[in-house]
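Structures for review follow.
Where a number appears in this text, it was derived from the coordinates with a stated rule and is not lab data. Given the structure is predicted, the values throughout are model-derived calculations rather than measurements. Cβ atoms are built from the backbone, for glycine too; each structure is taken alone.
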Structure I
């Protein structure tokens, strides 16, 4: 399989707290990797390092074989690293559509020069972005919410909008940080379907999730983290059946 992401000896500490301790991780094209572990294990910090929110103290990060550990966050997004957030970070005073329109991978930005010299191109870009956004919303059976304020939607639908915004970046790597927290019913099923479809289309997907059933249903491989370290990398069933890891995770 084609390797999309690789980290080598990734280190990050805040004073005496080590959030990433010599982390070596790989994710392949079309793979859904489950990243599990107790709170404070370093899972979200690892996402922050990969996406560029944090800079590592040492170690390397490679996307499709290209070193990106010195690239700023916006360049990593344009290279195709897309992610969701635990608290969604939706723009709550904007409509669903406007939340999606800010997120295309090739968003050209705004400037007086672009408006003055490229009005036709700007209109074409916006039209294409709106079409992409509607396709994504239709996949989630949420096309009818396009003009709604995100705060008017139920929580489960807001979580789906967070995922929809991420899908506006069509790059090779998708990082999902606790996508199922507070989600149930139809939204749960939709989330599973979309994640499977994205992997089947060739994306590398990494999921941080405490819902073990969700991880078991979706992921063929899992990584268990605690105290900033990867303690075990194997099948999800191997991780779940490990007595030592179960004691660390559930405290029993």
Structure II
């Protein structure tokens, strides 16, 4: 897919972290970008910076997501690129010690359900709504390509740590969805891939640095090479390659400096 000012893109979670970096990289390449985020002030400010449009979207709410796509399309036309970075997740051990009772407790099933909704179901929701719009668009090239969907999964989907049953399981479900969705959409010329980032210098990690720089530096040293956390711009660079390279399809690819997470 040729990346230029004829393309429109939607980036969820685009007001911060990996989504922000992806939105900026696309905009710098000339793409018309719509940012979906729950953070209105940050989203509006950043959208103005990159010449895009902000859509306040709650990925847990079907009507909110559909309204976001409607606003984005009214402004930029049919999106051909979707980068899904937004997530709503929780954590906890399957069974843990309860200091209050002196016994054991299990993580509530509701926590699993909430994370499944915010990770897996929301990913499907965003992708399916986008694909429905792309399906009737004119092909972009001789291959008949109509669009490209990039999910943000996680290295935790393959080597989740203690307390990541909900999150790792949800991201694992995203991985498992990639190939069948790519096959579902192959006759429409819509590609589907997922990036599995390792430890990146996103806002949650930067808060770790503020609280305990030694812990933050230790996280960087744990990466085989280069011995540092990933830069969001490196994630964004890979997003552009997945968009650009039409032969990438049905893939779940780690971007992690070679790290394999220990249990904790």
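I, II: which one has volume of the Cα convex hull per residue in Å³, as calculated, at 143? It traces back to I. For the set I, II, ranking by FRET efficiency 1/(1 + (r/R0)^6) of positions 38 and 78 (r between Cβ atoms, R0 = 35 Å, to 0.05) places II highest. Given a computed value of 4.5 for distance in nm of label points 7 Å out along Cα→Cβ at positions 22 and 190, which structure among I, II does it belong to? Going label by label, the one that fits is I. Assuming 3.9 is distance in nm of label points 7 Å out along Cα→Cβ at positions 6 and 182 as calculated from a single structure, say which of I, II it is. Structure of origin is I.
Taking relative contact order in percent (Cα under 8 Å, 6 or more apart) as the criterion, the largest value within structures I, II is that of I.
The value 1.00 for FRET efficiency 1/(1 + (r/R0)^6) of positions 70 and 206 (r between Cβ atoms, R0 = 41 Å, to 0.05) was derived from one model only; which of I, II is it? The value was obtained from structure I. I, II: which one has helix-only ellipticity at 222 nm (-39500 (n - 2.57) for each DSSP H run of 4 or more, over all residues; to 500), as calculated, at -13500? This value belongs to structure II. With mean count of other Cβ atoms within 10 Å over residues 214-221 derived from the coordinates and found to be 17.5, which of I, II does the value describe? Attributed to the structure labelled I.
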